[in-house]
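Asks: Following this line, the structures themselves.
Throughout, read-outs are computed from the coordinates displayed, never taken from laboratory work. Quick caveat: nothing in here was measured; it's all calculated off a predicted structure. Cβ atoms are built from the backbone, for glycine too; each structure is taken alone.
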Structure 1
Amino acid sequence: MASRATEIRKGQVLEKDGDLFLITEYEHRTPGNLRSIIQIKIKSLSTGGVQSMRLSSADSVDVAFLDKKAAEYLYQESNGDYIFMDSENYEQFPLGKDVVGDKMGFVKPNEQVEVTWHNELAIGLALPTSVVLEVIEAEMAVKGNTATNVKKNAVLETGQPIKVPFHIKVGEQVKVSTDTGDFMGRAQE
């Protein structure tokens, strides 16, 4: 679907040369009494390459139609694929590491996620901004380090390694940011 350059925004996905590009930066400039220009940075969803584009306000670009569907994570196969089930029609489908990236360290089996589709092809996975997971392994605290902002290594129930403060013990529920993978605090009961 073609849209004018002034109508696009950060976060949208464009189709260009048979590839999909995510708009990561958008800036509308009007230098002095000259015509306005739109400066954007786009990231290829297939290669990860980043490039800049300069558009005039009269230019048009193709915005990709994306469909988001709720799905339930079931299990991981021996070949590394992750198996999900569509929450509407209960059909199961695999997603490879190229689609899910490193996000699966924050997803437990039977949890809901949002899968982004383009022309029947899964292109991304969206998680909530934070999740609550149990600490299953943690280093012992060393006396004297508890007063400073020193962190220790721990492992979450999904197998994801994380840095936590020294007062966190095995068995505690912690809140973790899915964007950065950082410890956000103890989970509220």
Structure 2
Amino acid sequence: MNIQTATFGNGCFWCTEAIFQSLKGVISVKSGYMGGKTDNPTYMEVCNGDTGHAEVIQIEYDADVLSFDELLVVFFKTHNPTTLNRQGNDVGTQYRSAIFYHSDQQKQQAEALIKKLTEEKVFDKPIVTEVTPASTFYIAEGYHQNYYNDNKMKPYCMFVIQPKMNKFAKEFYDKMKPEYL
């Protein structure tokens, strides 16, 4: 196995964790915080917008099965990279669109895809995704981990995450683990 790490900020980590967990080649997804000034932030501190952290998911994946470019495509197709500090009803810097790169190669790949998407006018507005070096990853509290899989019958999961999963499955069916189909 060729285990690599990717870290994305693309809105509420409950939604994004569920999507990336379903991909073939993904070994683990952890919800957490990155990119701020506070050591060991809590969820409430991050939600208040005082720490500068983004809600992120940190993905361990087998690069022999799933490439970083493929992860980037999923990243851009499953959130709105044109809204500054906002994803749907979630507003604040903690919901910013961000790629926290772990190598120069990841940085180059992210910047190249943003350039391509911009040139092809894939989005109606400019992409505001920040491409920033990865910093300390602070894992979120235990109840945030594996949230969708552990809470499928909660209203948020049923009415917000499940429709996103359904949409995702239609487009990425061939990339999904069998247990998520």
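Asks: Looking just at distance in nm of label points 7 Å out along Cα→Cβ at positions 82 and 106, which of the labels 1, 2 belongs to the structure with the highest value?
Replies: Answer by largest value of distance in nm of label points 7 Å out along Cα→Cβ at positions 82 and 106: 2.
Asks: The value -8500 for helix-only ellipticity at 222 nm (-39500 (n - 2.57) for each DSSP H run of 4 or more, over all residues; to 500) was derived from one model only; which of 1, 2 is it?
Replies: Comparing all candidates, it corresponds to 2.
Asks: Which of the displayed structures (1, 2) returns the greatest value of Kirkwood radius over Cα pairs in Å on calculation?
Replies: Result for Kirkwood radius over Cα pairs in Å over 1, 2: largest is 1.
Asks: Here is a further query. Using the calculated result 15.4 for mean count of other Cβ atoms within 10 Å over residues 98-105, pick out the matching structure from 1, 2.
Replies: Comparing all candidates, it corresponds to 1.
Asks: Assign the value 31, calculated as relative contact order in percent (Cα under 8 Å, 6 or more apart), to the correct structure from 1, 2.
Replies: It must be structure 2, since only it matches.
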